[in-house]
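Peer 1: These are the structures in question, set out in turn.
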Structure 1
Amino acid sequence: MTDRLRGKNIIATGGAGGIGLAVVETFLHEGACCTVADIGPQPSPGLVALQEEFADRLIYVETNVVNAAQIERLLDAAEHRFGTTTTVFNNAAIFDMAPFLESNEESYERLFAVNVKGMFFMMQKALARMVAAKVQGGAVINMASQAGRRGESMVSHYCATKAAVISYTQSAAMAMAPHRIRVNAISPGVISTPMWVSVDAKYAHYENLPIGEKKRQVGASVPLGYMGEPKDICGAAIFLASDEASYVTAQTLNVDGGNVMS
């Protein structure tokens with residue numbers, strides 16, 4: 001623990017598992033106070049373990065980011081427990097895929113509701129409070145994806161939502177620059193999370209592959225030669241949340257083993 005985030009009051013959405021849980025754990029070890037939001041009525045086993053270790057610096061708030069009233073309730077709970085929120089790790093998202101000509105309206109509506117609408121209004125409402133409170137060193141970190149850097153025929157709706165995350169990050173950063181509040185994004189590549197079980201199964205169905213084969217192929221195609229782990233995102237998240245990144249805004253940082261070069 002280096003206390004790089006001491007004094008930071010962080011809200012992390014989608015923090016119950018995968019990348020979100022790994023990043024929350026690292027935030028806590030770096031001295032931050034964390035309010036974790038996710039869709040479940042109770043914290044995940046991983047969060048329960050962290051609550052036992054960091055009882056004074058971690059709370060959980062059931063939140064559906066599609067619901068504006070629940071976002072406000074989350075912000076209220078974070079402020080009541082830890083004071084003014086200084087940082088948002090905007091990670092809640094869902095995934096779906098289908099061949100382009102089979103992609104339907106229901107999938108479109110669900111993906112854009114969570115990945116774009118939920119992301120935007122979580123960011124907007126948190127930033128409005130930061131501006132009102134004249135937060136010093138405020139930061140938002142939105143979770144994009146390498147899927148937002150290019151189109152993919154099987155993942156068209158998801159790619160479009162993550163491209164929107166990158167665009168909204170840039171717009172918000174410009175709006176917040178006069179207030180010295182930074183807005184950046186992280187663009188992970190292929191990361192081995194529980195979500196990949198369903199992703200691999202979908203590819204197996206649509207591409208007539210054995211279970212596990214798509215995941216193996218995807219990992220082997222990364223320039224570094226393997227699929228990343230949730231912990232591989234933590235360093236970038238700590239940096240962007242910390243004062244070390246005080247002159248970094250409007251950027252989307254690729255953490256993808258070399259898949260995207262920019």
Structure 2
Amino acid sequence: MKRTVPLLASAAILALSLTACGSSSGSGDSSASGSTQSGSALQKVKDAGVLTVGTEGTYRPFSFHEGSELTGYDVDVIKAVGEKMGVDVKFQETQWDAIFAGLDAGRFDVIANQVAINPDREKKYLFSEPYTVSTGVVVTKSDNNDITSFDSLKGKKTAQSLTSSFYEAAKAAGATIEPVEGWAQSVTLLKQGRVDATVNDKLTFLDSQKTNPDDSIKIAAESEDKSESAVTLRKGSEDLQEAIDGALDELRKDGELATISEKYFGEDVSK
């Protein structure tokens with residue numbers, strides 16, 4: 001995963017990271033708007049009629065292209081937020097390495113790109129209520145009954161990307177690491193019996209199963225720690241933060257967030 005967060009401490013603890021995006025326009029219930037002080041962040045968005053969103057556009061299934069169309073879980077979520085707020089949504093596609101600088105410089109109003117909430121980021125930025133919640137999981141072959149927890153990885157071989165936080169999770173659990181380039185290679189080695197397991201983000205597993213169902217693999221264990229991702233805003237944008245939270249709350253209550261989650265992951269990952 002590119003967006004790393006401080007992770008675990010023991011063999012069974014870890015945290016993950018992700019990034020996301022949104023797109024589109026629409027008009028909806030203005031009751032999610034919050035404060036409208038002159039010169040405020042929210043008032044500027046309302047006056048322009050547009051919420052400008054920074055996102056990568058290259059991070060499937062959260063923010064990616066199908067042909068020329070920007071789509072994905074985060075894209076659909078932020079589109080729905082814009083509709084509730086009664087404003088259009090405009091996207092500024094930006095590489096991850098430059099996305100926070102773009103927010104700081106005012107190129108966009110918010111980031112929607114699976115930005116994980118962590119203490120360091122909270123010192124500098126505001127966050128909406130989370131719209132994605134995930135955990136770390138141990139994935140094994142379906143017929144493996146030996147691995148039932150993170151502790152069970154001790155002495156086992158796992159396939160991990162060396163740049164991923166999950167490499168550290170597997171290492172801390174006492175596993176021997178087989179380096180790989182990503183999820184696809186991890187699963188290939190697992191199915192070939194060359195490794196016993198792989199530690200990864202639950203969202204990655206769910207996305208893979210939604211796209212290419214495979215009953216030969218399963219989630220054997222899940223961490224207790226959770227990673228939460230949210231819309232990211234500049235400090236001083238509290239009224240806009242409040243409006244976005246109001247929109248997200250409406251989307252939860254009317255079931256639309258769950259519907260978007262199930263579209264991409266087969267289950268509700270928004271809470």
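Coordinate-derived values only; no laboratory data. Bear in mind that the values here come from a model prediction, so they are computed numbers and not experimental data. Cβ atoms are built from the backbone, for glycine too; each structure is taken alone.
Peer 1: For semi-axes √(5λ) of the Cα gyration tensor in Å, the calculated result is 36, 18, 15, so let me know which of 1, 2 that is.
Peer 2: This value belongs to structure 2.
Peer 1: When distance in nm of label points 7 Å out along Cα→Cβ at positions 107 and 235 is calculated, the result is 2.2; to which of the structures 1, 2 does this value belong?
Peer 2: Computing distance in nm of label points 7 Å out along Cα→Cβ at positions 107 and 235 on every structure in 1, 2 gives 2.2 only for 2.
Peer 1: Thinking of 1, 2, which structure, once helix-only ellipticity at 222 nm (-39500 (n - 2.57) for each DSSP H run of 4 or more, over all residues; to 500) is computed, gives back -9500?
Peer 2: So the calculation was done on 2.
Peer 1: When you work out relative contact order in percent (Cα under 8 Å, 6 or more apart) for each of the structures 1, 2, which one comes out largest?
Peer 2: Across 1, 2, relative contact order in percent (Cα under 8 Å, 6 or more apart) peaks for 2.
Peer 1: Moving on to the next point. Of the structures labelled 1, 2, one was used to calculate distance in nm of label points 7 Å out along Cα→Cβ at positions 75 and 219, giving 4.1. Name it.
Peer 2: Corresponding structure: 1.
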